[in-house]
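A.B. asks: Before anything else, here is the set of structures, which you'll find just below.
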Structure I
Amino acid sequence: MTVATKGTDFVISRVFDAPRELVWKAFADPEHMKHWFGPTGSVIVASKMDFRVGGTYHGAMRDPAGNVMWAKFVYREIVAPERLVWEHSFSDENGGLTRHPLSPTWPLKLLTTVTFDEPLKGQTGLTLRWSPLDATAEEQKTFDAAHDGMRGGWGGTFERLTAYLANVK
């Protein structure tokens, strides 16, 4: 993999008051994932997962304004319950890669790395890292400028995950 311009990776961390195995399942099982994945106010309207290295997740969420956005993940590494790595892209309904519907200079692919650790028994520390893959200088600049928005989006997603985990214990 080559990156045309090296910018700053996006990194966000949280500690969840839930066992690591449960937090892992929230990412590894589409029945769990559909209840929490996506920013505050969004709803998962499609979710299909082939959870294996080389497999995919293909899903769609509807935002509060009624817009539907599709995403596709291609799993690169699965080390249960410690590490999960996937290529993250916007897609169409058929799974073809597309550009971000609101940002034509958004990178086509992002490398997503999620690590799960156990700082204390019964808790899970999670760190998510996003890095553009094969980005042009313009795409890297767009990504670097969007960190505040990503912090809000992933922050809201993790708030939803916190609430979900509290109800499935």
Structure II
Amino acid sequence: MRALALLALLALGAPDTKVNQFMSYNAGTKTVNIQVFAAFNSVQGGFNFNGGSAGSQTITVPTGWNVNIDVVNKDAIPHSAIIIADARPIPNAPDHPAIERAYTAHLTDGLPAQNGEDTMNFTAPTSPGNYLIACGVPGHAPSGMWIKFVVAAAQAPSYQM
């Protein structure tokens, strides 16, 4: 029993594990930190998150974990982010988050161009589910500005590019 307690204490003080340039996590605190850049590059004419569009990337987080998503708009036009249910057709202007507190400020008018930013802090649902990170600015999400966000019974977060 003492060994388990010692392992638990060590896990709490464990350093973050870096998954890639966009994600790190701490298994001890069950916290995942994700950076999401709107218009990371010119893919899809800038209508992308971290270079992914139309579901080409998948972020997976374990059920019940704390999630911090820093969203930065690198584009010359406004963009935002919201987590919605994975359903088609994708709404023209998604404005109802599927997870409480999983959306940025200025959802429909977008974060300011050239480094406008906001942070989404929420707890992943306790049941697995499939979601999308989509832009809330009208017309952007149906144009392909969305990537997959999965809540799963996983041991650790992952990021598939």
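A.B. asks: Taking 2, 10, 19, 22, 19, 12, 7, 4, 3, 2, 1, 0 as the value of P(r) over Cα pairs in 5 Å bins from 0, in percent derived from one of the structures shown (I, II), identify that structure.
C.D. replies: II
A.B. asks: When helix-only ellipticity at 222 nm (-39500 (n - 2.57) for each DSSP H run of 4 or more, over all residues; to 500) is computed for each of I, II, which one produces -2000?
C.D. replies: II
A.B. asks: Further, regarding this structure: FRET efficiency 1/(1 + (r/R0)^6) of positions 59 and 83 (r between Cβ atoms, R0 = 25 Å, to 0.05) computed as 0.70: which structure among I, II?
C.D. replies: Value 0.70 for FRET efficiency 1/(1 + (r/R0)^6) of positions 59 and 83 (r between Cβ atoms, R0 = 25 Å, to 0.05) corresponds to I out of I, II.
Read-outs: derived from the displayed coordinates by stated rules, not from any lab. Just so we're clear, the structure is a prediction, and the values are computed from it rather than from any experiment. Cβ atoms are built from the backbone, for glycine too; each structure is taken alone.
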